[in-house]
Structure I
Amino acid sequence: MPKILAAALAASLLAAPASLAGEMKLRPVAVVELFTSQGCSSCPPADVLLGELAQRPDVITLGYHVDYWDYIGWTDTFGSERYSDLQRAYARNFGSSRVYTPQMVINGEVEVIGSRREEVLAAIAAVGMELQIDLVRDEQYLNIQIGGAGGEEDAVVWLISFITSAAVDVARGENGGRQLAYSHIVTGRQVLGMYDGDNGAEMRVPLMDVLIGDADGVVVLVQREDGRLPGKVLGAASLTL
């Protein structure tokens with residue numbers, strides 16, 4: 001990104017009212033995607049770990065609730081077939097036909113059982129992202145600037161909305177009778193456009209199109225596609241509104 005443009009973005013952010021700036025993560029080393037379910041008795045420890053990772057300034061977390069546990073007797077209040085399909089797409093790219101919960105995917109490259117804390121932390125420590133993404137919010141728009149990576153291949157720019165935290169009283173199923181806490185719950189996932197590896201990308205999105213449902217935050221994520229399957233995450237940034 002040109003120095004003048006970067007300086008202008010920084011100045012805009014500093015000048016924005018605190019209520020507009022929100023909490024940002026602009027230089028993370030990892031994006032951790034957790035596939036979880038309210039109907040899975042093995043998932044609560046991974047849900048807790050995701051909440052802890054969310055406190056790190058260098059990690060962006062996303063909780064995808066799948067729907068394939070609903071048959072047990074409890075319909076996940078955040079579950080979606082789309083997120084189950086995303087997990088299956090990751091599995092195919094990892095060379096597997098098996099999906100399970102809790103599963104964490106780090107930077108689109110590494111998959112780990114989500115409750116295995118030390119393995120998750122080791123996976124995060126072993127990855128990194130070079131792509132720079134800057135976000136600036138004004139009263140009507142979210143402005144996105146993505147720097148070029150000197151020939152990095154093209155990739156997809158995703159806009160992902162999330163709810164920062166929620167507590168759910170589960171009435172039935174494996175977790176029946178428990179109140180479970182969740183963080184960074186994905187409520188929507190949409191393509192913004194393509195990322196040009198040589199020239200970067202610049203996008204402006206109306207705020208009314210950013211937040212889906214009760215969402216109070218967004219992640220902008222640049223990710224390769226391997227044969228139309230989700231691949232390596234090249235860069236990410238998040239904003240809690």
Structure II
Amino acid sequence: MNDSSVMPGAEPQFLTGGRTGILLCHGYTGTPQSMRYVGERLAELGGHTVSIPRLPGHGTHLEDMARSTAREWLGEVRRAWRELAEHCDQAFVMGLSMGGTLALSLAATEETVRGVIAVNAPLSLNNPLFAEAALADDTPEFLPKIGADIKRADADELSYEGTPMATGVQLYALMATARELLPRIRCPLLALYSREDHVVPPENGDYLIGQAGSGDKRLLMLEDSYHVATLDNDRDRIVDETLAFLAAHA
């Protein structure tokens with residue numbers, strides 16, 4: 001990917017640490033910035049190797065995202081996974097929002113994933129207006145921003161100021177594919193969902209736990225964050241729960 005026009009702060013990040021690694025995936029219209037705090041704390045407190053890739057079409061210009069596809073997003077996650085595996089003996093994958101959906105898809109199709117952590121990962125949106133717009137003939141090229149759903153007053157997400165509707169169908173295809181793949185997830189699973197989320201219905205957590213094939217799976221509700229929980233009031237709880245999950249399954 002060409003990094004010449006990447007937004008300041010949206011750059012990918014790779015932190016070399018120990019032989020246990022974790023891949024962190026950001027969400028739809030977002031950037032690695034949304035995962036940076038969690039990633040840096042995992043590296044600092046746990047000594048882990050951390051990779052935060054930038055998904056194709058993200059962190060540059062809306063027109064770039066409009067041309068990107070779910071296949072490209074998942075392809076970059078797989079590329080970053082292979083790169084991480086070169087530095088580690090074992091690795092985990094974690095994702096926020098659509099990044100969680102990508103993480104679940106990777107865990108379902110890659111046997112070397114040691115464990116998967118999904119934070120407010122959508123498997124359905126329960127948003128008929130957005131679904132209609134994704135296929136309507138007269139939908140504008142760009143709709144208003146859907147990100148930055150954060151309770152914490154001093155936090156903000158670096159993301160696009162709009163949503164390219166050319167990728168709406170891509171998002172729905174990704175969610176549908178992930179739902180089909182859930183029974184194939186066999187590695188340990190930790191699902192973290194905000195009880196109040198204005199983007200992804202919290203009921204996705206119950207569905208994920210019910211459908212995933214993992215024998216070791218757990219759902220935790222986040223009580224003090226909205227959708228972008230990795231930047232919100234529960235961010236340190238996410239770090240602590242992730243560190244405990246890695247220690248238990250490494």
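Just so it is clear, none of the values below were taken in a lab; they were calculated from the coordinates. A quick note: this is a predicted structure, and the numbers were derived from the prediction, not measured. Cβ atoms are built from the backbone, for glycine too; each structure is taken alone.
Using the calculated result -11500 for helix-only ellipticity at 222 nm (-39500 (n - 2.57) for each DSSP H run of 4 or more, over all residues; to 500), pick out the matching structure from I, II.
On the way: I: -6000; II: -11500.
That value comes from structure II.
Each of structures I, II was scored by relative contact order in percent (Cα under 8 Å, 6 or more apart); the highest score is held by I. Largest in Kirkwood radius over Cα pairs in Å among the labelled structures I, II is structure I. Looking at mean count of other Cβ atoms within 10 Å over residues 49-56 over structures I, II, structure II comes out largest.
Set I, II, criterion Kirkwood radius over Cα pairs in Å, for residues 169-232 alone: the highest-scoring structure is I.
Mean count of other Cβ atoms within 10 Å over residues 153-160 was computed and gave 18.9; which structure, I, II, did it come from?
Values: I: 18.9; II: 16.4.
Matching structure: I.
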